[in-house]
Structure I
Amino acid sequence: MTDNYPKIALKGVGYNWSKNSFDYIIGDFVAPRFNMNKIREVFPDADFFEVVLPDKGWKVYTGKRNELSKLYDEIYKDGTLDYEIEEFFPNGDCKVSICRL
């Protein structure tokens with residue numbers, strides 16, 4: 001997705017965790033601006049949809065992409081998540097926003 005949309009600060013959203021799976025989408029918070037035909041050339045099963053995220057209850061963690069596993073160790077020490085938003089930046093920084101309902 002970054003190769004197709006290098007100027008968009010993409011976000012990855014994880015939700016609907018179960019014992020063996022979870023849903024994950026890649027996009028942004030701006031009105032739809034993705035060409036699904038172009039995306040399906042690389043990801044044939046891709047589809048477009050919107051997820052309504054909670055307004056409250058978010059906690060933000062920041063760190064470096066190359067230390068992401070340490071960041072997730074810190075995040076998961078308090079239990080499972082309901083929602084997660086990952087953001088990665090060109091300088092190697094990352095931001096993970098999590099929500100437990």
Structure II
Amino acid sequence: MDTGSIVYLVSRLLVVAVAAFLAIILWSRTRDLAWMLMVIGTVASYADILFDLLVKFGLLDEAGFSPFGIPLGQILFSNLPYLFFAAAFIVMILRKRVR
């Protein structure tokens with residue numbers, strides 16, 4: 001792994017770590033479903049970056065998460081944040097539409 005990709009991953013990790021920390025603080029102060037889904041999506045994004053780092057540094061074997069050659073871990077962790085964000089947007093759209 002070259003220096004550029006390490007700097008890229010570590011910078012992503014630091015930025016999303018700050019976002020996840022602030023999201024967790026917000027989570028403790030809100031009971032709104034849409035905001036809670038946004039917080040969960042941010043924390044899931046942090047998990048995605050951690051998974052990538054563990055695989056890149058060789059601390060986690062991605063083959064263990066790849067039945068039949070399908071990288072389930074990578075697919076799950078990369079798409080999970082956006083599923084929570086989409087759910088939050090749907091909740092907001094339905095809330096605005098009902099009123």
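Brief remarks on what is shown
- Which of I, II yields 2.0 [distance in nm of label points 7 Å out along Cα→Cβ at positions 40 and 72, calculated]: II
- For the set I, II, ranking by mean count of other Cβ atoms within 10 Å over residues 48-55 places II highest.
- Source structure (of I, II) for Cα extents along the principal axes in Å, computed value 40, 31, 27: I
- Of the structures I, II, the one that -27000 was derived from, the read-out being helix-only ellipticity at 222 nm (-39500 (n - 2.57) for each DSSP H run of 4 or more, over all residues; to 500): II
- Given 9.4 for mean count of other Cβ atoms within 10 Å over residues 16-23, calculated: source structure among I, II: I
- Computed 3.1 for distance in nm of label points 7 Å out along Cα→Cβ at positions 24 and 56 - originating structure among I, II: I
Coordinate-derived values only; no laboratory data. For clarity, every value in this text was computed on a predicted model and none was experimentally measured. Cβ atoms are built from the backbone, for glycine too; each structure is taken alone.
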